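Quick heads-up: structures coming right below.
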Structure P
Amino acid sequence: MLEKFTWYKQSAYKWKGEGLTVYIDPWGLKAQEEPADVIFITHAHSDHFEPTDIEKIRKKTTQFVAPRDVADKLTGNVKAIKPGESLDVAGIKFQTVPAYSTVEHRLQTHPKSNNWVGYILSLEGQRYWFSGDGDPNPDIEQVKTDVALICVGGDPYVMSASEAAGVVKKIKPQLAVPNHYGFVVGVASDGEAFAKEAAPIKVQIMKPVNAFERTGVAAH
């Protein structure tokens, strides 16, 4: 289910299908990367919306999908979205899922009023949910997906491995994949902590292209 994916760091992925190359929140890209047909951006923070990385993969026909505040900073073929939409781009059906903070001390990091998102992309018959940044909330607890790629890095920005495990146990994907740890926030061992707590949900821990910057052991 993940063989066509590359994980760069944080929440940055590439999916390479038949004649279609898609990036989600590109960051930490090498100088030479495959040009993007579509780039999905979840929100405006610099570890998700990085213009210098976008320039490495942008071509004349690249299509962008992004929340309004990010879309306003992009040029070219840009689709501005808000939470709760079902659309398609370049033949990819996708849904936008609200992504926001609910935990008191994290409320200012990803306010619901920003209208930031995660995405459910339908790729070759499977549904992949990219959580974007946020906390457990009633909107993400309704997600129907085959694969959940979910942030687990914890304070001060996003849900912890334990909180994320609670989400995937509710939505029951076939496979869960932790991200947004080991860089900026969280530590490299958060992936294993998430896998342990998410049982019996199957978890696959991907290896990032970039070396983890924050090692050490997760605090519990």
Structure Q
Amino acid sequence: MFEPVLLSLQLATSATIILLIVSIPLAWWLANGSSIFRSVVWATTALPLVLPPTVLGFYLLLAFSPASGLGKLIVDWFGVQLAFSFAGLLIASVIYSLPFVVQPLQIGFERLDGRTIEAALSLRANWWVIITRVIFPQLKGAFLVAFTLGFAHTLGEFGVVLMIGGNIPGETQVISIAIYESVEMLDYAKAHLYSVGLLVFSFIVLFLTYARNSFSLKRKGE
């Protein structure tokens, strides 16, 4: 009963940590870069926002299959089969949720007050001090939104995880798949229980996040 919930939380937590590590330098470059490839990278990053999850899941399934060059290479080098495995779900979740983390961070970097950084540099502050005491305090709201959206989006995704992971209890059966299976089996009580729990959890997390940001904006305006 609780196995899909724990697996979903494990997937969402792991994916969000990886997303933050990947997204911080990517969002910084998108906000400040001037390369001719910037628009291409931005469009590629944002593609999951408009691409049907089953399309992305289908092509990832083909790429992860041991019959493909990439899938065979990963199996030969690391001994890991990505198709229908938790590792495959994790990689697919990172790709699918990437724009939900990159875009809030990019907006935060674009709004960053460069004058405070210049002032800190003029005082010969080292970069660790600049990052922790100048940059991060200005981006706390962006980081919070990015973390929340990445976590919540990964927690509730269905199409990609179904295509990549199928429905293997204890391995790939996350909560969205468990809801689908419960409906198929006409076990509406279990489906309601999973759905209500996911709905309440998602609402509380989003409410607290946006309430915190609204409060911060109100304090800045006073």
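Each reported figure results from applying straightforward, stated rules to the coordinates on display, with no laboratory input. Just so you know, these numbers come straight off a predicted model, no measurement behind them. Cβ atoms are built from the backbone, for glycine too; each structure is taken alone.
Taking distance in nm of label points 7 Å out along Cα→Cβ at positions 18 and 178 for each of P, Q, which is largest?
Details: P: 3.6; Q: 2.2.
Going through P, Q one by one, distance in nm of label points 7 Å out along Cα→Cβ at positions 18 and 178 is largest in P.
Rank structures P, Q by relative contact order in percent (Cα under 8 Å, 6 or more apart) and report only the one at the top, that is, the highest.
Details: P: 14; Q: 30.
Comparing P, Q by relative contact order in percent (Cα under 8 Å, 6 or more apart), the maximum is at Q.
Have a look at P, Q and say which one yields 20.5, 58 for Rg and Dmax of the Cα atoms in Å, for residues 50-137 alone, as calculated. Working shown, then result.
Details: P: 14.0, 43; Q: 20.5, 58.
Structure Q accounts for this read-out.
Thinking only about distance in nm of label points 7 Å out along Cα→Cβ at positions 42 and 162, which of P, Q has the largest value? Show your work: numbers first, answer last.
Details: P: 2.2; Q: 3.4.
If we compare distance in nm of label points 7 Å out along Cα→Cβ at positions 42 and 162 over P, Q, the biggest value is for Q.
For the read-out distance in nm of label points 7 Å out along Cα→Cβ at positions 66 and 122, a value of 6.4 was computed from one structure; give its label from P, Q. Write out the running numbers ahead of the final one.
Details: P: 2.6; Q: 6.4.
So the calculation was done on Q.
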Origin of the derived value 0.93 (Rg/Rh (Cα atoms, Kirkwood Rh); candidates P, Q)
P
Can you rank P, Q by distance in nm of label points 7 Å out along Cα→Cβ at positions 2 and 98 and just name the one with the largest value?
Q
Quick check: -3500 is what I get for helix-only ellipticity at 222 nm (-39500 (n - 2.57) for each DSSP H run of 4 or more, over all residues; to 500), calculated from one of P, Q. Which structure matches?
P
